[in-house]
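Nothing in this text is a laboratory measurement; each read-out follows from the coordinates by a stated rule. The shown structure was predicted, so the numbers you read here are calculated from the model rather than taken from an experiment. Cβ atoms are built from the backbone, for glycine too; each structure is taken alone.
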Structure P
């Protein structure tokens, strides 16, 4: 399971995740179709973790604590 799929599953749906992040569903869709990695240009890793309730290490496999 890719990081973006984990985030979607944690929140319940792609639309709910997008809304919680203040983005449109297309934002999530593009990440899902690209490679499944979560982009942090617009949204910080801390925000992703807060919204999903997941650890940053789960969302960002290269993350070093």
Structure Q
């Protein structure tokens, strides 16, 4: 199934959850925010939120510093 992640087309398996996607991308879940089709997905919903064909996913990384 095809989705768009941060503007790039990508093939993912059917039924993939947001949490599984982040794991496959090796992203630190405590330092990202996720939006699907311009709607923010709450962290507590990541495991139950399944991706659908042609979803537009934006993943924002938080970077500390000072």
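So log10 I(q)/I(0) by the Debye sum over Cα atoms at q = 0.15, 0.20, 0.22 Å⁻¹, computed for just one structure, reads -0.42, -0.75, -0.90; which one of P, Q is that? It must be structure Q, since only it matches. Taking mean count of other Cβ atoms within 10 Å over residues 1-8 as the criterion, the largest value within structures P, Q is that of P.
Of structures P, Q, which gives -16000 when helix-only ellipticity at 222 nm (-39500 (n - 2.57) for each DSSP H run of 4 or more, over all residues; to 500) is computed from the coordinates?
P
Out of P, Q, which structure matches 1.8 when distance in nm of label points 7 Å out along Cα→Cβ at positions 33 and 57 is calculated? The value was obtained from structure Q.
Upon calculation of mean count of other Cβ atoms within 10 Å over residues 9-16 from the atomic coordinates, which of the structures P, Q produces 14.6? Let's see the in-between values first.
Details: P: 14.6; Q: 11.6.
Label of the source structure: P.
When relative contact order in percent (Cα under 8 Å, 6 or more apart) is computed for each of P, Q, the one that comes out at 38 is P.
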